[in-house]
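Structures follow.
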Structure P
Amino acid sequence: MKNLKASEIAKMIDHSLLQPQMTREEIDEGCDIAIKYNTASVCVRGYDVSYCVKKLQGSDVFVSAVIGFPHGNGTLASKVFETSDTIDEGAKEIDMVVPIGLVRSGEFDYAKREIGEILNACVKKNAILKVIFENAYLTKDEIAELSRICDDLDVHFVKTSTGYAPSGATVEDIKLMRKICKPSIEIKAAGGIRTLDQFVEFYNAGATRQGTRSTVEIIEDAIKRGM
C-alpha cells in the first residue's frame with residue numbers, strides 16, 4: 001500500500017461530533033479542529049447541519065449528517081424525509097443506519113427497499129450515501145448479505161459502525177465488505193478508531209474514509225512521524 005501523508009490522512013477523516021450531550025461550544029471546537037487539520041468533513045447531528053455549514057464557510061471541510069442514528073429505528077418514510085431535509089440544510093453526505101432489528105430478522109427485502117429509497121433521495125439532491133451496517137450486532141452472513149444488497153444498489157459507501165454499539169470497526173469485517181462490494185463502492189470504518197496505527201491498519205484493509213473523534217491525536221502523530 002502507498003505511504004500516506006498526514007494531509008492525505010486528514011482528507012479521509014470525518015471528524016465525529018455526534019455525542020448527544022455535546023453543546024454548541026463543543027461543536028464550535030470540533031469545527032475548528034476540522035478546519036485546522038483540513039479533514040474531509042464534520043459528521044454531525046441533524047440540528048447541527050445548518051449551523052456547521054455556516055461555521056465551515058470558506059474552508060474545504062463539508063458537513064456529513066446522520067440519519068436514523070444510532071439505531072436505524074425510524075419508519076422508511078421518516079428516514080427518507082430526514083435525508084432530504086438534512087441535505088436541504090446543507091449536508092453533502094448522509095450516513096444512514098439500516099433497520100438493524102429487521103436485518104437480524106431476515107427482512108432483507110425491507111432493508112433493500114429502504115436503502116434504495118434513501119439512495120434515490122440522495123442522488124436527486126447530489127449527495128453521497130454511506131450505509132451503516134452496525135456490524136457489532138450482525139453475523140458474518142448478515143454483513144455479507146447487506147454488502148450484496150449495497151453492491152446491487154450501487155451505493156457510494158458502506159460503513160462498519162456508528163460508534164455507539166458494543167464494538168466498532170474490525171479488519172475482518174472491512175475485508176469481508178471489500179471482498180463483496182465492487183471497487184467503486186468505498187468503505188468507511190468507524191467506532192473505536194483512536195490511533196494512527198489503527199487508522200493505517202483499517203486503510204490497508206480497504207477503508208478509504210474513517211470516522212473518529214481522535215483527529216488531533218491521529219494527525220499530530222502522523223506529523224511527528226514525518227508523514
Structure Q
Amino acid sequence: MSTHINAPEGAIADKILLPGDPLRAKFIAENFLENPVCYNEVRGMLGFTGTYKGVKVSVQGTGMGQPSLSIYVHELFDCYGVQKAIRVGTCGAVSEDVELRDVILANGACTDSSLQNQRFGGLHYAPVPDFELLYTAFNKAKEMNLKTVVGQCVSSDRFYDDNENWKLWKKYGAKGIEMESAELYTLAAEFNRKALTILTVSDHILKGTATTAEERQTTFKDMMKLALETIIA
C-alpha cells in the first residue's frame with residue numbers, strides 16, 4: 001500500500017524518470033510523452049504516465065533532498081514494481097572541466113547524509129548506478145552529439161553549505177553537487193532495481209554563473225531526451 005502516491009494498480013510504468021521538481025515532471029509529460037495521464041497529485045508531487053516511441057514510461061516528481069526522494073522511490077519500487085529509474089536533475093558544478101548546461105552522467109554518488117549512517121552504522125557504502133544504464137546513456141549521448149561528462153556527484157543534505165565542504169569534494173574529483181542520487185542508488189541496490197542519474201549543470205560554484213529558475217524548470221531538454229532514449233533502449 002502506497003502512502004504518498006495515489007495511483008491505482010497498473011497506472012505506473014516499470015520505467016520511470018525522476019525529476020525533483022514536480023513541474024519538471026509535468027513539462028516532460030506534456031512535451032515528450034504521448035497521451036500522458038496524471039496519476040498522482042498528492043502533496044502536489046505530480047506523476048504522469050504516457051508513451052515515448054510506443055513504450056510506456058512514467059515521470060514522477062520526488063521533491064528536494066534524499067529523505068523526500070526516499071519516500072517516493074521506496075514506494076515506486078516496493079508498491080508499483082518499477083524496474084528502471086533515471087533521475088533527471090540539476091547540480092552545481094565544482095570542476096573546471098564542466099560548463100554551465102553540460103550534462104553529467106553520475107557514475108557514483110558521495111554523500112554527507114545521515115541516511116547512510118542509519119543503514120550501515122560505521123560501514124561506508126558506495127552508491128553506484130546500474131552499469132548497463134550508464135553505458136547506454138553514454139553511447140546514446142554520442143549518437144546525439146551531446147557533450148557529457150562521466151564522473152562522481154555528491155548528494156548533500158545542505159543546500160547552503162556554510163562550511164564549504166564542496167572544496168573537499170572537488171579535491172577528490174567530484175563534478176557536481178546535488179541532493180538526491182546517493183539515496184536513489186542505494187534504494188536501487190536494496191530492491192535489486194536499475195537506476196541512473198543524469199544531471200544538467202544549473203550553476204557553477206567555481207565560476208559564479210547560474211541559470212534562472214524558469215530555465216531549470218522548463219529547459220534542459222537534452223537531458224530529458226537522453227534519459228528517455230536510455231530508459232527505452
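Which one of P, Q has helix-only ellipticity at 222 nm (-39500 (n - 2.57) for each DSSP H run of 4 or more, over all residues; to 500), as calculated from the coordinates, equal to -14000? Let's see the in-between values first.
Details: P: -14000; Q: -10000.
So the calculation was done on P.
A value of 19.9 was computed for mean count of other Cβ atoms within 10 Å over residues 91-98; which of P, Q is the source structure? Before the final figure, lay out the partial values.
On the way: P: 25.2; Q: 19.9.
The value was obtained from structure Q.
Once relative contact order in percent (Cα under 8 Å, 6 or more apart) is calculated for every structure in P, Q, which label goes with the largest value?
On the way: P: 18; Q: 26.
When relative contact order in percent (Cα under 8 Å, 6 or more apart) is calculated for P, Q, structure Q comes out on top.
Quick note: the coordinates plus some simple rules give every number you see, no bench work behind them. Keep in mind it's a predicted model, so treat the numbers as computed, not measured. Cβ atoms are built from the backbone, for glycine too; each structure is taken alone.
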